[in-house]
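A.B. asks: The data blocks that follow each hold one structure.
Throughout, read-outs are computed from the coordinates displayed, never taken from laboratory work. This structure is a prediction, so every number in the text was calculated from the model and none was measured.
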Structure 1
Amino acid sequence: MRLERAKELLDQGEPGRALALLARPVPAALRPEHEFLSAECLRSGGCLTRAAYLYRRLLRRPASDDPALWLESCLGLVSCLRSLGETAEARRMWILGRKTAASVGTRDIREKLDLEGALIDRAAGRYRRSLVKLRRLLARRRRERDWAGAGYVLWAMGGALRFSGDLAGSRRAFWESLALCRRARDAAGAAYALFGLGGVTRIQGRLAEAGRHYACALKAVTGTEDAFGQAYAHCGLANVLRQKGKLREAERHYRLAHRLYRRIGDPVDLAYVDWGLGQIYLRRGELGAAEKRLRLALAAFMRGGETRGIVLSETSWAGLLHARGQAARAESIFARALRRARQAGIHAHLEVFT
């Protein structure tokens with residue numbers, strides 16, 4: 001009964017309450033389902049590292065014991081890994097999942113794996129390849145009149161279009177995602193479409209519009225158990241406020257985001273907050289504090305393989321070194337960042353309003 005109630009709470013968007021129900025032990029026969037539900041709750045709440053640990057434990061069991069549970073655990077782990085920047089490991093697990101699903105998987109599982117494959121490409125910076133797959137998936141969702149599913153795919157497309165430099169196309173995708181999520185009464189999907197709109201309009205220099213989108217998204221996730229969404233909203237608002245020169249307000253939102261990202265164990269997004277704080281200190285001329293934050297951010301981005309973050313950190317650090325009179329070193333670091341960006345096909349070095 002506790003497991004069934006936990007499932008209901010998770011479906012209702014209350015992973016914290018569901019996890020509390022799962023705190024007590026269960027008989028051995030129910031442990032796999034208990035661990036899977038716990039992992040799903042942790043993933044839904046943004047605690048990806050802890051969720052990945054439980055998924056890995058489940059995947060040590062033979063797939064033949066419970067093929068459906070094994071495949072869902074594989075999907076969960078792949079989702080965690082790509083979100084944490086571990087794209088090579090995510091792809092390895094995805095390939096294993098595809099092989100298993102070919103013989104024992106349902107059509108639903110295979111479609112979920114197709115989507116994860118596109119999202120892994122997106123996370124790895126293979127934007128063109130990702131968009132080809134996402135457009136195919138979008139057509140399928142529309143044929144099936146799965147508006148929430150189509151909204152999610154459009155959200156993913158919006159990100160790929162933004163990072164590949166098609167800002168107008170990205171904005172259109174996020175607006176359409178928002179419309180479809182609202183049509184499906186998918187409040188979480190609508191909030192994330194607003195995040196996407198906030199990000200792309202900020203990059204376009206539409207700061208007032210970006211601020212409105214982030215504020216609406218923050219309102220939507222406040223009071224929910226989506227700690228990641230709350231952190232994302234605070235970080236996005238901080239970026240807009242920093243661009244407007246409202247540094248004290250921006251710093252307050254960065255620190256709220258920092259606390260939330262640390263709580264859920266998200267090192268890559270935490271690094272973006274450290275980078276943002278470094279930008280504030282640069283604007284104030286506090287070069288020592290800025291360098292400390294930029295070094296922290298760069299180290300975390302390097303560990304997570306986050307090329308965009310590495311480029312942003314290196315270009316900021318180069319500017320700092322130039323201000324200190326270390327022009328030759330600054331030029332070397334800036335040139336390295338530019339090579340990284342061009343090899344990855346991204347434009348972070350050109351994002352004046354990032």
Structure 2
Amino acid sequence: MRRGAAAFALVPFVGIAGLLWVLAPSRPVPAPPRPPFPPGTEGASSLELIEEIPVLRLVGSPREQGMAQGRLLREAIRDWIARVRPVEEGVADFAIRTCGERLLPFVPAELREEIEGIAEGADVDPLAVLHLNTRFDLAPFGQGRDPGAKPLLLGPAAVQAGAVVRVFSVADLEGSPEQLLVVLRPDGSRLLALPGMVGCLMGLHGGAAAAALRPMNVTSGASLNGLSWPILLRLLLASPPEPGHPLPFPVTLPASLPHATSGGLVGTLNIAPGGAAYYPALAGMADATEEEAAVAAGPIQRILRGESEAGLRHLEASALLRGRIEAHECAVKFDATQGGVELQFRRHGQTYVARLAVP
């Protein structure tokens with residue numbers, strides 16, 4: 001009886017405590033980090049945030065484009081140089097200077113001018129700017145900030161004419177996916193990049209061409225006798241090679257490059273220092289794969305998949321292109337199939353969408 005009375009006596013206190021909990025001000029949920037780039041202009045070039053998506057519009061000569069990027073993104077470029085620099089000073093000097101001097105001759109002259117412009121605009125060493133592109137190529141050689149880290153940028157990628165999707169992990173971007181930006185160039189390309197890069201992680205060119213690139217998850221086959229792959233991707237997006245023709249540049253590592261050309265070809269180009277193979281897509285959609293380009297050096301070899309494998313690859317590409325990017329922790333989609341370009345960015349649990357009226 002006493003127990004029942006005691007329990008009954010507690011009821012008001014429980015009720016009051018519950019009421020206070022309901023009425024207590026809820027703790028605000030921290031807002032996701034915003035892109036740290038203040039809008040601005042540099043000559044005819046500009047940097048703006050459109051629906052929380054950073055858009056860098058560049059005009060002028062290669063050097064002028066580089067100068068504009070360097071000045072508009074000065075602090076971000078300097079921050080990225082510091083954050084990806086190997087910790088050990090000897091390793092850092094080798095990765096940035098020795099490897100940079102080895103890889104720089106493969107970079108076309110106009111892009112070297114752009115790198116020099118970025119360096120001058122941001123007041124940094126041109127080889128440090130080059131390292132922002134080449135660090136992905138150096139990772140298999142243990143020349144990154146964390147030599148024991150797992151390979152980066154292995155998330156799926158897919159294209160169709162006028163559209164491209166790329167999935168990342170937060171680790172791919174040093175925990176800062178809000179620093180991904182769209183670069184609009186005067187040649188009609190729309191590229192996804194990080195501050196200081198002249199290359200890209202994916203992009204569109206003109207009305208139909210689309211491309212992405214994913215390194216292969218292999219431990220051998222890398223070389224430092226080629227063009228850094230973000231720069232290679234930018235160049236192949238503007239002028240994609242066709243089966244039967246050689247790659248226009250030597251490459252540094254095995255990678256898979258799904259691409260669509262303005263001429264109507266859609267497929268997956270798998271590249272390696274030893275050769276390249278092209279797999280035509282089924283029904284106009286292609287994705288990145290692990291099919292190694294184990295072929296002899298020379299012209300790109302055209303390889304037809306079996307019916308079941310071709311169907312599987314189409315399903316994978318279709319799921320990525322037609323699915324919602326909310327299924328991933330970090331993803332970006334460019335879609336120009338309905339006119340203009342729709343940009344979708346997924347980061348820190350939020351999805352941002354913007355439309356650009358560009359040619």
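A.B. asks: Given a value of -26500 for helix-only ellipticity at 222 nm (-39500 (n - 2.57) for each DSSP H run of 4 or more, over all residues; to 500), point me to the structure among 1, 2 it was derived from.
C.D. replies: Traced to structure 1.
A.B. asks: Something else: Ranked by Rg/Rh (Cα atoms, Kirkwood Rh), which of 1, 2 sits at the highest value?
C.D. replies: With respect to Rg/Rh (Cα atoms, Kirkwood Rh), the highest-scoring structure among 1, 2 is 2.
A.B. asks: Of the structures labelled 1, 2, which one yields 11 when relative contact order in percent (Cα under 8 Å, 6 or more apart) is computed from its coordinates?
C.D. replies: Details: 1: 11; 2: 15.
Comparing all candidates, it corresponds to 1.
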